Structure 1
Amino acid sequence: MKLVELLEQPKKKVQRDRIIRYVTTQHRFDELMQVFVQGPIRITQRAAWPISYCVEHNPQLLKPHYPAVVKLLALPNQTDAVKRNLLRALQFVKVPSRYQGRIADCCFAFLIGKEPIAIKVFAMTVLANLAAENHELKNEIIPIIESQLPFGSAGFISRARKVLRQLR
């Protein structure tokens, strides 16, 4: 299967599921990540969706790709699809300590910024997972979430309540 050819087709759940079924080994996931990182942007956006599902099913696949993930999350003007799906993937893994600070910084920026709700929700979850290991993060996350509750959508409020329970 040629991943690029499949990713060039219109974005559909059927294509996503075919890619997920194909990516069953580290080698194939590495191939998907290479296509994801190299672009062009349309291919990157389409590859982001199955990446998050592959990581959900097998979190170890992401292990060699943290430098690329951190770099992509920190890029200014990164597309929402890339941010959303990378954050979705990160909520399923235990982030290595050497990348936790940079990922936390990105998540705080997304949570405070004018990002779409899905990005804020996934950033909140990643931060809560990081706080389980770094307890001092709790004191930073809780006030930010609480300050946004009055203005949040139903989805944001639902996730915020779960995260706040987890943090307390």
Structure 2
Amino acid sequence: MLEFLSWLEGSALAGFLRGLGIWTYGLLNLGHILGIASLFGAVLLLDLRLIGSWSSIPATQLIRPCVPVAAAGFLLAALSGLMMVTFNASEYHGNPFFYLKFPLIVAGLINVAVIQRLTAWRRAAQGQPLVSADRRVLAVFGAVSLLLWTGVIACGRMIGYW
């Protein structure tokens, strides 16, 4: 892994980004924070609804705006995060939070992919009535999602303190 991180730090992308000036890392960090805020804000609202909060609001009314906001936030966070890593990639070697963050992201994305294929999700997204089994399944996936994305954020914050 150290070889890959060293390669990334010496890549053309890293050189290009460093050459943009002193403000580049700070602006990338700002983009990363805005992406995380968009992703997690949308995920939090949607997952709390799936768990059972705000049951008077149809799930479809949260799904429509939250899913694209979460997707855009993820893309911004992922792209800015990758660019930030290139600045000092080799320094992350051996940091357990760095190595834990990425499997959690993958697990979060798998959770999204699975839930969107569920009949319960399709019914909720289309505004159809849910049966009690649907509510339980969606609540489990919502709770798992909250745990995974909270873990991603916690690991991201802890990377800098290792």
Structure 3
Amino acid sequence: MEGIDMVAQLMAISATTAPKSKGENYVQTLVLKGKILKKIADKMVAFGVKKNKKDFDRDGKNILMSEAVLLIGLKDAKPLGLNCGACGYPDCKTLAKQKKKAVEFIGPICSFRLLDMGIALGSAVKTASMLNVDNRIMYRVGAVVRDMKLVDWEFVMGIPLSVTGKSIYFDR
């Protein structure tokens, strides 16, 4: 569907222009469509089996039925500098010195930067909703696109998009 491309781009704009702590933007966006969605769907099923994690197959089927996926993530996000301790460390310098650990995502990450990403996600899905495009924020997409090395972001979520008579993301 022709309109999906425009909606995905408008969603990316919403994520990019969403408010950010100290006005510093570490939020990244990328629109995926076409044949790569089948590869991601297949990898999601395999990833769930390999890691013995549930619902990767279910979400993979949703990706296969989607017309596009918007990725929203964080790359090289620096601590805000408030020394608030919300990240679990006593100050931002201690957080910054931590060795980065990768599981499905790479952390630790400043809590305010994660909030920035959450606001960006909310802004993007608000835009899709205003334009009547079905969507759902999915963490499993993010884990798999990182595993596939489609992005080198530390943290990423995917928002698949669909236009059908009934939302494929909630009645599954």
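Which one of 1, 2, 3 has distance in nm of label points 7 Å out along Cα→Cβ at positions 66 and 98, as calculated from the coordinates, equal to 0.7?
1
Can you spot which of 1, 2, 3 the value 11.5 was calculated from, given it is Kirkwood radius over Cα pairs in Å, for residues 82-145 alone? If you can, show how the numbers build up before the last one.
On the way: 1: 11.5; 2: 14.2; 3: 13.9.
Computing Kirkwood radius over Cα pairs in Å, for residues 82-145 alone on every structure in 1, 2, 3 gives 11.5 only for 1.
1, 2, 3: which one has distance in nm of label points 7 Å out along Cα→Cβ at positions 74 and 90, as calculated, at 2.3?
For distance in nm of label points 7 Å out along Cα→Cβ at positions 74 and 90, the value 2.3 is produced by structure 3.
Any idea which of 1, 2, 3 comes out highest on distance in nm of label points 7 Å out along Cα→Cβ at positions 18 and 130?
Largest calculated value belongs to 2.
Of structures 1, 2, 3, which gives 1.33 when Cα Rg over 2.2 N^0.38 Å, for residues 26-105 alone is computed from the coordinates? Each step should come with its number before you reach the end.
On the way: 1: 0.98; 2: 1.33; 3: 1.48.
Working through the options, I get structure 2.
Check the numbers for FRET efficiency 1/(1 + (r/R0)^6) of positions 42 and 154 (r between Cβ atoms, R0 = 30 Å, to 0.05) across 1, 2, 3 and tell me which is largest.
2
State the single structure among 1, 2, 3 that was used to calculate helix-only ellipticity at 222 nm (-39500 (n - 2.57) for each DSSP H run of 4 or more, over all residues; to 500), giving -23000.
1
Read-outs: derived from the displayed coordinates by stated rules, not from any lab. Fair warning: this is a prediction, and the values are worked out from it, not measured in the lab. Cβ atoms are built from the backbone, for glycine too; each structure is taken alone.
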